[in-house]
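See the structures that follow.
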Structure 1
Amino acid sequence: MSGTMHFIGVGGSGMSAVARLVAARGITVSGSDQRESAYFRALREAGMDVRIGHDAAFVEGVDAVVISSAVRETNPELAAARELGIPVMHRSEALVYALENDRLVAVAGSHGKTTTSAMVAHALHAAGIDASFAVGARVLGVDGAVAGGYAGAAGIAVVEADESDGSFLRYHPEVGILLNIEPDHLDHYGTVEALEQAFVDFALSCRVLVACADDPTVARIAVLAQRSGVKVVTYGAQASASADITVTPTHLSRQMDPFGAGVGAATRENGSIFWDEGGEWALEVAAPGDHQRLNAAGAWAAAVVMGADPSLAAASFASFAGTGRRYEWRGEAAGVTVIDDYAHHPTEVAAVLAAARSTGVGHLVILFQPALFTRTQLHAANFAAALSIADADVVIAGVHGDREDPIPGVTSDSILQHMTVPEGSSAQVVEDLREAAQVAASLARPGTQVMTVGSGTVTLAADWILDALRERSDG
């Protein structure tokens, strides 16, 4: 294809990454979004024609229109494209086109895709492999990365494989990583069984599957994949005695030849790397939390299969700067630190709060914005359990509906009513996000860590909280 592609909703984390990679193929990229974002500004600064607002005139003369599942048919640009007969493709199709000649590493799972994808890319770059990547957040520390997208020259690409709408099945990766599986996105799949079958189909599409042995569903799928001829390597915490790769707080280790007779060899210009003997490497992960060491183990395995030197890949995680909105430090004012995180599932919320505690922080103020009415309805009690922690003041903002219409009776109070608030902690619902930010700032004291948590617009509240704290300090 040549010509022009127009991206509707280009300011989103995933769409902006794809737009960057499509542009690197020589396609002229334009785009639109309802509001500015850091991703939107990065694309504009990179010279792309991106505009605020939606107008049917924006698609006149373009050769294709790219959408995500969040774009509704009522969008004037999409409606105009349909009327004019302009080809419309999903962002995953555009990404497959952009990377059609590359060897793919695809990272899938309910939690941790963004961080693990970025870890794989970081490990490859640290080993001198100029890999492309498409990650749903800014990848910090890689020169030339724009809004989660980077076009490298190595013929290798790392993609975050999104299961939310089934689009991850469009990839046919050389290496797939399967992190974990939990009930989510049932608005698309309908049943847990259908969701799990999609992950089975993903696993079977891989040449090599790197699978977390600590997750029972992933472990079961890995067995099915291996029986179907997929080469499988497993990883897990030290307690996972059967895992091919084990991770401790300080080391990575592998059993003898986990891929079997060197089948997982990665060809490089100077020869081949085979997993022909056991070994152990020191592991230091800059990102806090036990789950991040597990993510690093999976990322390490994938990077080595793709040709990274094992020692260089293992050493890379100490300098991993993380990604945007994954335990991201946003600022400090009045003796208060503000951290922003994308966690939007109960397991993720619990993990990021545990990670915060592991750093030694005491008092927490948590501003949580539930995302999607269907997820809030399904997981209200589990969100409540994750947020019911000691020495914490919890503020729950109104549900961010995004692509969904409200469900009667499903609100943030659905979470609050299930909470068991420990003595010395508090919890309240403040529907308006800006007002919730003011309340969160008022609850902070010197030494507090304030956390804005959720996948919606709550990230904006981090700046509002910092502004309020600075005003209080100046006053």
Structure 2
Amino acid sequence: MSLTIYDSATRTQREFVPLTPGKVGVYLCGATVQGAPHIGHIRSAVAFDVLVRWLRRSGYEVTMVRNVTDIDDKILAKSAEAGQPWWAWAYRFEQEFAKAYRTLGLIPPTYEPRATGHIPQMISLIQEIIAAGHAYVGDPGNVYFDVASLKDYGSLTHQLVANMVVDETDMESDKRSPHDFALWKAPKLGEPETAAWDSPWGKGRPGWHIECSAMSGRYLGETFDIHGGGIDLRFPHHENEQAQSHAAGRGFARYWMHNAWVTIEGEKMSKSLGNSLIVENIIKDVPPVILRLALGTVQYRSTVAYSPETLTEAAAVWERLSGFVERAVSAVGEIPEAEIASITAADLPEDFVAAMDDDLNVSAALAVIHETVTAGNNALSARDDLATTTAQREVRAMLDVLGLDPLAEPWRGTAATDKTHDALDALVTNVLEDRAAARASKDWARADALRDSLQAAGIAVEDSAEGANWHVEGR
């Protein structure tokens, strides 16, 4: 079986065949650095980090591009509101994103281009689109894409133009149609002069969509393998990216991958929840490895139901996995990280490979890891050093695909430590306190559901006259 990917454009799961044998080009829509990174941003970054890890483990040479949008309307508005230069505001949050990526153990991209560093490429692409008859000049400084001129507009999201939602805040009078969108924008009254560049159409700045079309072409070529991003970007951003590129005669992305939402208490994550979802604030109380595990072990097209219970389950899973690795190392010694890195997909358990090749089914892959940990624990009990060594090798290599090898950076030193146990204890205690309150109010359904969530995470709860006690099953 070879890798298959659910292609958002065709709405089918397709066998992955790269444009160039043995090589893969991936473009991921990165951050618009208007504010601090939250778990929605990181969920997308982690999902595509796993993709890159699996492609490389499968023997591909991967070029990964993750852009930084450091100029747009929101950055200008928020920096003005804060009384800071727009470029300083953008750089501040670019650095916060970089820190969050490192903290969560993401592999650095091959290239991480900034929009402001690629204005000439954007201008050149706009000129190509105009020359092809798919864009027009409005008032001085404005250039618009002519949606009606492109027959396949709407093909990515399978929409008719007549049914598309129009952004009521983007209704400039010089547009031919409300569906047309900006390729180049004239400065608005009050915007800083530093946020405008010379162009054939007058001073201005790029539209949001043209940035990614230009940067992906610069680093991956006019046609490349995979374009990824959050499902919220499918329309209008990705639809418009594709339209611009097709209008200029470029093939653009051959496969489209979109990760699903993070939900809070069953609802789509909202900015109204404020600072509670910002990565820097979460990891003050939750070890970063547990946050990564919670966000990264749900199949990328499925929603992540984020809650205290989710973190509790992730902490229990981490303690079990890292605890096995720690005990295996104590028994037979540590397998060098270079050896772990050299293990190919063909050398991993068949069921794990099948799961990962099935559109990155990380949930099924994690089940295989648990099975291997069980076998490893049995080998430890039997003092079978050869089987213990084999299990350590396989478990760590599979975990590395998920970015979770306990002995790799930045997780080394977190494996089954007192700090990890303390974090787990705090999370479990919170759930048990909620359960006790539910029982006191005779909300038995809620109390049973909380206990079941702990049991599902491998945590045994024992009630006594003094209260509830807990332990990790199998430890």
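Only the coordinates and a few stated rules stand behind these numbers; no lab work does. The shown structure was predicted, so the numbers you read here are calculated from the model rather than taken from an experiment. Cβ atoms are built from the backbone, for glycine too; each structure is taken alone.
Of note:
- Read-out helix-only ellipticity at 222 nm (-39500 (n - 2.57) for each DSSP H run of 4 or more, over all residues; to 500), computed value -14000, structure in 1, 2: 2
- Distance in nm of label points 7 Å out along Cα→Cβ at positions 248 and 440 derived as 3.8 - corresponding label from 1, 2: 1
- Set 1, 2, criterion relative contact order in percent (Cα under 8 Å, 6 or more apart): the highest-scoring structure is 2.
- Comparing FRET efficiency 1/(1 + (r/R0)^6) of positions 80 and 224 (r between Cβ atoms, R0 = 41 Å, to 0.05) across structures 1, 2, the highest figure is found for 2.
- Source structure (of 1, 2) for mean count of other Cβ atoms within 10 Å over residues 344-351, computed value 21.1: 1
- When mean projected area of the Cα convex hull in nm² is calculated for each of structures 1, 2, structure 2 gives the greatest result.
- For percent of Cα pairs over 29 Å apart, for residues 216-367 alone computed as 39, the structure of 1, 2 it came from: 2
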